[in-house]
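Given below, in the form of structure tokens, are the structures.
What follows is calculated from the coordinates using simple rules that are stated; it is not laboratory data. From a predicted model like this one, the values you see are computed outputs, not experimental measurements. Cβ atoms are built from the backbone, for glycine too; each structure is taken alone.
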Structure P
Amino acid sequence: MNEVAKESVALRRMTAKDNAAIASVIRQVSAEYGLTADKGYTVADPNLDELYQLYSQKEAAYWVVEFEGVVVGGGGVAPLSCSEPDICELQKMYFLPSARGRGLAKKLALLALDHARAQGFTRCYLETTEFLKEAIGLYEHLGFKHISEPLGCTGHVDCEVRMLKTL
């Protein structure tokens, strides 16, 4: 009788040593979907290689997903810049193919939304692109509603899908 070995999966808060690994994940997934820097997608963010420092700020948090000690995905939440103080943004949710279809994005998003509520946010905003159909399906399942106008000043001008959820 063969026993299937359990994979070692960890969902944990990001540390400074994760900067390069999660930046690599974001670059790989962006390339996979054709989300280029010249179009204003996350891969163009000037702080992409310093996410730990960005998400160490007040009210923000970022989590990484590891398989067997290797970072394969992540996502975070932070106050939405240039916006009302009760709105946060779900940000930089990226997962390598090996991490998809396992419920990890949902688990991470729920963790981020719980964190946002604990920080006093009452609404959560996100931007994505129609190319990321699986992500849009997840966000709809989590109760995000499509909105027409962008909120805040994210700089992601080509993210044509905008969604908002009451927390």
Structure Q
Amino acid sequence: MSKSTQPIPAGHDHIIPHLVCDPCPEAIEFYKKAFGAEETFRMPAPDGRRIMHASIRIGNSFVYLADDFPEYCGGKASSPKALKGTPVTIHRHVVDCDAAMKRAQDAGATVVMPAADMFWGDRYGVVTDPFGHSWSFATHVKDLTPAEMQAAMMSECAQG
């Protein structure tokens, strides 16, 4: 490493999700429409069809993307579509949860949990993108103490 090379590139000093998308080029275009993403890097795979690595920025956060490469993963596909779901949700705080949900839905996302006011003080909703990834949005609408959140959760669960 040269003296000018930084071990952590500027803006990359936080956790960065790395999503397997099938097909990745379509995912990049979806994220541009749905979340206002900006593509910052794209490296095509040797086959010329798939993307080996791409980077987008959503707000101040980076997300890395790649096509599914079963040949490098013991022959196993690893996209959420191939796995028939994902246990991971990518969360984003936004100024207007309802507008973020609508933008994602208009771009092709499926609403899994419509935006609603939640016991912890956020307006919150969840979508699944066309590539199988889960995204949640929240707008903080009410400050609560931990005790108030606990009491609200207990009340909410007792009604359900």
Structure R
Amino acid sequence: MPTPAAAYPTPPPLAAVLARRKPLVNPHKFVAERLTRLQRVAVWITDHVGSMGFFLLIAGWTFLWLSWNLLAPAALQFDPPMAFVFWLFISNVMQILLMPLIMVGQNVQGARSDARAEHDLDINVKAEEEIEVILRHLEYQNTLILAMHSKLGLTGDEIAAPPPS
């Protein structure tokens, strides 16, 4: 014999579930609002230095500089032959200085990813709670239907039988 419907607690109404919801937060906006000025500069540098445009600019400049100083007449060359070693030194210093900035920018971008993951977790937790409420409602409805069938004195065979034609 099925358990009477009164034995099950009534599930919370949908309005109560919706009232418990916290508003969703945009993780990109959340992280962007908390960046310091130096972090914004680091992100800007990371975005621009880590692009093909910047690479092509540096490669083009280096090619033009080397070509001019190797192929132009001696009177028009603006760097003596030893300047190439100096250019290599300067480019290494640039790499050494840019690397920390790029790393800082990547850390900030990683914080964005962490915020996005946290946001996804919040949504998943909310979905799980709502699914649980739906399951409770379905279980409650099932017990009510079984109680009605029991009260009417219907058996499972009578319920499953096709209607008379």
Ranked by Rg/Rh (Cα atoms, Kirkwood Rh), the structure on top of P, Q, R with the greatest value is R
Mean count of other Cβ atoms within 10 Å over residues 28-35 from the coordinates reads 15.5; which among P, Q, R: P
Given a value of 50 for relative contact order in percent (Cα under 8 Å, 6 or more apart), calculated from one of P, Q, R, which structure does it belong to? R
